[in-house]
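Student: Listed below are the structures to be examined.
What follows draws every value from the coordinates through simple rules; no lab data is involved. All values derive from a computational prediction rather than experimental measurement. Cβ atoms are built from the backbone, for glycine too; each structure is taken alone.
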Structure 1
């Protein structure tokens, strides 16, 4: 957990557990070769009592001659602003404070005083609320710079240690509030189980968490490997083929339950990725994504917590992060918000004309070539326009409803909307799809051959090739 030379910030609330952790580190810092500081966050929830806790902890830090790193946070306002409960808001505020201390270089590690009792209470509370195997990992011993050295110690052991040292501590009255599930588990349920059912329940639950931690490490490695294999980027979103999402590991073909278990975890990882690390997605959210993948049609979407949107685009799903204002899909529309564009184009006599389209973050080149084409250009003949058949004004613009184009070999003009559907171009991509018009008629559509009336042929003297380049 720690190395010689570490600057360990001990998170001290003023309660018995955190004071025991501080005193233990005080005894060991010479042997471990570390320096200490005391980290304290005043949550602003208990008025004078919270201020007294801060004064008490600060006095102890001065007594030990270690830096006192304190901060205040209006947790009640934070909870209201983000629609969190107070317990969740307090936890988020604390860990944001710890992260800042590490980020600012004040500490290299943050030691938190969670105990075996805390681990057991956490698992019981999660079982009561409902949890999967991931939730049975409980409290992590190490997560980033946060370490929990007392996760095998019992709460009463720490109090005995403090009494032996003559060290007083402060009690947080909110820990006695049995309207909170965690307090009821601590004061009522866990003592009942220890007394009437399993005296070693705390040890058994901590062992379960330890075993499950190893299981989760395996699952996480497998999910990470599968994500790397199947996901692709589509603008600001992650795009996954539905077939690969529902069968993420070929070796599990025919083993439906095993494949579904992996699919659920892959989906959960994708949701957390889209939510920028927010983790409170549950089984019903995963089931919604599975239903979208297996039962819904292209264009359907679901809105999930933290502004995450999951969109079905033909045979793939796109996990759109909260910052995106439009479904981010493959192609041009994924690169920007949908904004109409229209640029008048002058044909080059030789060389190439360049048109930059900032709405697409793209550049187009209209390159003039002699005709008949040279052997190396033969493969491009079907993509060339006849310069003499193009009549000003030439306009490069985005697709508009009603646009149609007559291609060689077809009896009549086809609506571009129909072509997009056949070509599996998503609804969001279509809005920015580029076309080139000649006196209002569509002469060129990206991804298709030129219109029959404008395409190069044997008698063509000067051809025009259209090339697209992302910026």
Structure 2
């Protein structure tokens, strides 16, 4: 893939301003793209776009193929006549600086039910025709997902392993009966997906017109409580009741002394190879219909992954297991040609990971916040960067640049000040400048760093199951002055 020297901003759509409690795909998203264009940025990086489950994490989704219905814009539904003004009269008082998921989700689902009811009873032949076409085009994943969500709803949200055995095990008669019994709920779920894809495609087209490339994110693992695992049990290491025999995580590292126990079921890669990684090929192709580049989260897992017993309570005790490696990417390359991947190669990186990444000429990641803990040989220092890498001030898993500086010890602070020849008064912009001026082909920073925000604006604490993913932009933060400052940086370092 021919990566070009660009600059960009990491911001998940949930963080956009909106009067409806959570960022969405309405006017706030179009305004955001206008801001990116005005700032000379050519990249917008998002987190996974799927429907969020446990802990509201975009990395624990009910489907790797579906879109997040909480991102659907009520205003766009109003514009299409699927909502009336009266439907939006009693909007709860939501905070403007964070997502209150506990209150947003039930309200948003109620709004979507109203919109579906009006659609089902409407005389909009072109919209109904488009809906039927959408269902046909996406049936390979949509049929399983909509039934899965309808059944979760019927079982008060309980995981699929807690359902009656015939449904848990997808016995054909039980599945056929369920499709008939829950037909209305299935159709409502399909409608939400139709609207999400319709709205996202409008955003994507607008981004393209403004020369903005979108970087998406594919987590290597999927959530256990998902339609993916329920519908494809043979692709994972599960016991006879559907529970994971072994789960994913990482050993103790920079982020956690006890490691990170993600809990995702691990792949039975041998079964994936039997049909040439077909499920994965579908997954990647689906993602590329939504974005231009894909960050492969936990890339090292394709070379080797940390396997933890299914009943473990921390990730400290596990073992390294060989991943699918070159054969996987050979299969993807045969279907896609050039690989539009960014390899998230942070953490415990061994020679086999580097060899796999470099064999397919994939750019890895460099995070400047990690650069100041050692001496001049630290690989995250910009003088070690190569052109074929993606440089960040920090990611969604890091503190903000200012928050980082305020909590690290004096030795680390001093190393940053000496290396960048700065006094620490503008740490966020110092790190941005350090990344933008590097030889890295892409330079990116979270929006929080451009706003010089502190720890209160952190997006995620790895290992913490709750309280993440809530930060939001507030109205007025996307100023013309800020756009001009970013544009000057992009021009100065040839990233426009």
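Student: For the read-out FRET efficiency 1/(1 + (r/R0)^6) of positions 186 and 450 (r between Cβ atoms, R0 = 35 Å, to 0.05), a value of 0.00 was computed from one structure; give its label from 1, 2. Each step should come with its number before you reach the end.
Tutor: Numbers: 1: 0.00; 2: 0.25.
This figure was derived from 1.
Student: With relative contact order in percent (Cα under 8 Å, 6 or more apart) coming out at 10, pick the structure among 1, 2 it was computed from. Intermediate values should be presented prior to the final figure.
Tutor: Numbers: 1: 10; 2: 20.
The read-out comes from structure 1.
Student: The value 3.4 for distance in nm of label points 7 Å out along Cα→Cβ at positions 98 and 242 was derived from one model only; which of 1, 2 is it? Intermediate values should be presented prior to the final figure.
Tutor: Numbers: 1: 4.2; 2: 3.4.
Value 3.4 for distance in nm of label points 7 Å out along Cα→Cβ at positions 98 and 242 corresponds to 2 out of 1, 2.
Student: Quick one: log10 I(q)/I(0) by the Debye sum over Cα atoms at q = 0.07, 0.13, 0.14 Å⁻¹ came out at -0.58, -1.19, -1.31 when computed from one of 1, 2, so which one is it?
Tutor: Numbers: 1: -0.58, -1.19, -1.31; 2: -0.38, -1.37, -1.58.
Checking each candidate, the match is 1.
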